[in-house]
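Have a look at these structures, which come just after this line.
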Structure I
Amino acid sequence: MNLVALPGGATDEALGSAQDVEDFEQEIVDEYALAMAAAGLSDGHVRTTRATIIEFARALTGPLWEATFADADRFLAEQRRMGHAVSTRAGKAGALAQFYEFVIARYQGQLHRTTGVVVEQPIDEFNRQSGASLGKVRVPPADAEVDELFAAWRGSIPEARKYLPAARDYFAASLWRRLGLRITETVMLDIRDWRPDLGGFGKLHVRFGKGSRGRGFKARLVPAINGADQLIDWWLAEVRHQFGDDWADPDAPLLPSERFDAELGRCGRASDFALRRGLAIQTQRFLPAWSSRLTPHVLRHYCASSLYGAGMDLKAIQELLGHQWLSTTSGYIHVRSEHVELAWRGANQRVEARFAEEG
């Protein structure tokens, strides 16, 4: 690149050739990757984001800093024509939006001085996939349906052809139902993660909670409320030791598979596929109306809704589920149709009582 003199004695590199433009594009992308790494984002997140930026760059006829909303419109429309899922398209749009925020914040002045271009944000509220359309609304079954399923499931365990996997799958699904754990958090629990000495109910140390924007795992302590303490006591006292002698090993998985890992000297870890399959089979058997619709994540929604319906504060539910934003938690709350009417009636009764006291 050549140097061009600027007012005040400063210098910037002039982009005099196609190779200069390509080199500077690469420098910006690399600097963004470095910034993401400095912010603590995972290597996988950095790789995926970088791949999206490069894919977008190849769809442009000019350099990245000249992209407009029309370019983004075409790119995202093409993603849809290629058959990519809504969540994939939304993820790419979000990655590009963050990248251009970085370019505008750090390179706007330099690019304007050397090219005369004012960088635009090509992703806006019109072409960015909205969160409301991501298919995240998962209205769970009614209390009576969930109670029916789990009561029948628990009663069938002693007669199951394979008792141990049946009991394990029921235990995992009960954690989703009662504590709203994610399935990925559940499979990674070890025996040491149950801490009965903490709090009034005991707590589960969820070490592999979902972090935000690729920032790795976010650990949290989940109190064993909603009957979870009794559930865990049943599992450890009556079932877990039957899988093998590793029941006393604190590093052994809380939810084991039937296979023994000879190298580690303990049971292997149950897979998320096995736990999902266990829920699907029992739902088909005992709650067929919800067959293929009742998933671990739907039970997570059920947990949030049932606790809120029972009077738990929304902020407390946020902490239980491990959400960063309260608005995310509010999207998990699906209350009975008469909830608004009951709240209105209660508010009026409080007003009437206050006026009666003042009178």
Structure II
Amino acid sequence: MRTADFDFSLPAELIAQFPPSSRSSSRLLHLDSASGQLADCQFTDLPGYLRRGDVMVFNDTRVIKARLYGRKASGGQVELLIERVTGDHEALAFIRASHAPRPGSALSVADTVTVTVLAREQDLYRLRFDGSASVLEVLEQYGTLPLPPYIERAADGADDARYQTVYARHPGAVAAPTAGLHFDQAMLAQLDAMGVIRTHVTLHVGAGTFQPVRVDDLAEHTMHSERYTIPQATVDAIAQAKAQGGRIVAVGTTSLRALEAAAQSGTLIAGAGETSIFITPGYRFKVVERLLTNFHLPKSTLLMLVSAFAGLDNIRHAYAHAVTERYRFFSYGDAMLIERKYHEI
């Protein structure tokens, strides 16, 4: 398939620049992929599409304050966007500067912390944070939240809470698993009372999730790699639900990618790993039967993933409908609940 197959026209004013007034006040578009039927709903209608024994899989990663500002020894300004923390004092990062820093050069962050450039690895730089403070401690003290590039404003104090799920636990992501942003504690309590089983995986979303597909032939695209962990309790809950007729609902494409990556052998396996799984139409899903997700960028790998899940024609129709009905797009936007298209190979 070609990248151009996943393009669509999106008015700029539909790109959500701020979160809704409350987490669960978003809209929800339901897509039944078997029939292609759409239903316009509110996010608070979600429990009506679930039943006792269904398993919802949430990504409990926590977004870190991954953007740092500093300067080179020459005085030139630099901006660091941490892609991945690789150790207590090391990280991989994108660097924006007038001239690319050379390996061995030193950068100063907040006039306090010295960061040494160890090596360049394609678009990323391997960095060492000198001093006693760990990378995560430096980020917490001096970093800012890395809002996505299509949000055309600086992060403020409100974003520190709203660009984070209420169940976030494990720090390491540089982008939020945005489908989870719609859930508040009241919604989670309602699901618990219904007998819906809540489980978790951890996938630390990297900044590479926003990188464009730069090739026309999808077979030539290389995905960025992300770390994930699948607890044994999640594997057991999914196995029991499938045996008893429960449905597996991935909350977000990140949860789906983690589950599908861990099931490439045909059996879902607990543990930690790395995945660069690239899901496009034709992929055979092994675990997930329903997907809760936001609306994605034109020609993005995430749009390709949902097209694989629902069928490309269904997604084209659903996105055209969403534009006509003025749904809010991307991270702070509205949500979709997609029933998997089982008969498509």
Structure III
Amino acid sequence: MASAQSTRTIPWDWYADPAVLRLEQERIFRMSWQYAGHTGDVPEPGSFAVTRAGHIPIVLVRDGAGELRGFVNVCRHRGHLLCEGAGRRETLQCPYHAWTYDLDGSLRAAPRCDDEPGLDRAALGLVPVQVDTWGPFVFVNPDPAAAPLAEHLGELPRLVEDGGVDVDGLVFHSRAESELEANWKVCAENYLECYHCAVAHPSFSKAIDVAASAYALEEHPTFSSQYGPPKNGGGGVYDAAGRVGRGQFHLLFPNTAINVMPGRGNLSIGPIVPLGAERTYRFLDYFFEPGIDEEWVTDYLELDDRVGAEDRALVERVQLGMRSGVIAEGALLARSERLIAHFERLLVAALAADA
């Protein structure tokens, strides 16, 4: 039998170097579609909610006509964050000097501005970002010249629908948040392979068949996909019976994770956000079909919590190993870890692109 092929990873110092992260923020996160929240965060005219795209603070709003808009959540005067949390407002007012913006982003008023004849209000509106939706899922992109969200999603909506999930029929349930002492790429690459599942995720491996012969991997132009069928009806971990026949786990480049488990109608989605070169923030929004059995939801969320805790230990220990500086790079199995290689190709191409 031929030995397993391997390929080299990107340099390990890329996972701890602040200079690399600055380049990623500039050439990836400032130019990419990223999950920002759901339409229930801004349900009616006057609603607002803060989010972020990489390191860029974003505020989502519904203007008076009900149009969903997004702006950089930074006052044009002195750079103070404009909003916090979520709520409802007729205008957006900076708490520093009370510069006030309409919900279309235009500057409505600024104290003492009438005493400054050279002040051009029209040029001092909030900086807009692109906003679009897929079902109830809201995405933002700071790049005004970026291709539409639908183009970036590609076949992903069809794959999810063909797998038994009607995203328009899902109902938001809850959000789970976490911070990890690891580079965002470590978290993404851990997500992109289930080579570790049989060893590190015993409960998940009871519920999902993670054998190489059953667990499928696919590369797409803007995302990577994993598919796993239920094992023994969920292996006693949870009930896998339902119209969703197999698990789907997608990473939409650069950082949006999308999970569907076999069984009832469900989907969780959330970003992997760098807070620093060695710290990452994650959140997952959980959606379920209406009227779903709460016991099923509880069993599923308990499983997800266990997997999350196991992954935390894994990625934080990987970060410690990579940052030691003794070993320059790692090796990837060409078959089992092909999606990591795919992710790294997309990453390198984005970093090499002209700014």
Ranking I, II, III by distance in nm of label points 7 Å out along Cα→Cβ at positions 15 and 39, the structure that comes out highest: III
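A value of 4.7 was computed for distance in nm of label points 7 Å out along Cα→Cβ at positions 79 and 151; which of I, II, III is the source structure? Let's see the in-between values first.
Details: I: 4.7; II: 1.5; III: 3.3.
Going label by label, the one that fits is I.
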Value 29, 16, 11, calculated as semi-axes √(5λ) of the Cα gyration tensor in Å, for residues 231-310 alone, assigned to which of I, II, III: I
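Looking at distance in nm of label points 7 Å out along Cα→Cβ at positions 167 and 287, point out which structure of I, II, III has the largest value.
Values: I: 2.3; II: 1.4; III: 0.6.
Largest one: structure I.
Consider the structures I, II, III: one of them gives 1.30 for Cα Rg over 2.2 N^0.38 Å as calculated from the coordinates. Say which. Let's see the in-between values first.
Numbers: I: 1.30; II: 1.00; III: 1.06.
Going label by label, the one that fits is I.
State the single structure among I, II, III that was used to calculate relative contact order in percent (Cα under 8 Å, 6 or more apart), giving 25. Write out the running numbers ahead of the final one.
Working: I: 15; II: 25; III: 21.
Comparing all candidates, it corresponds to II.
Coordinate-derived values only; no laboratory data. Because the structure is predicted, anything quoted here is derived from the model rather than measured. Cβ atoms are built from the backbone, for glycine too; each structure is taken alone.
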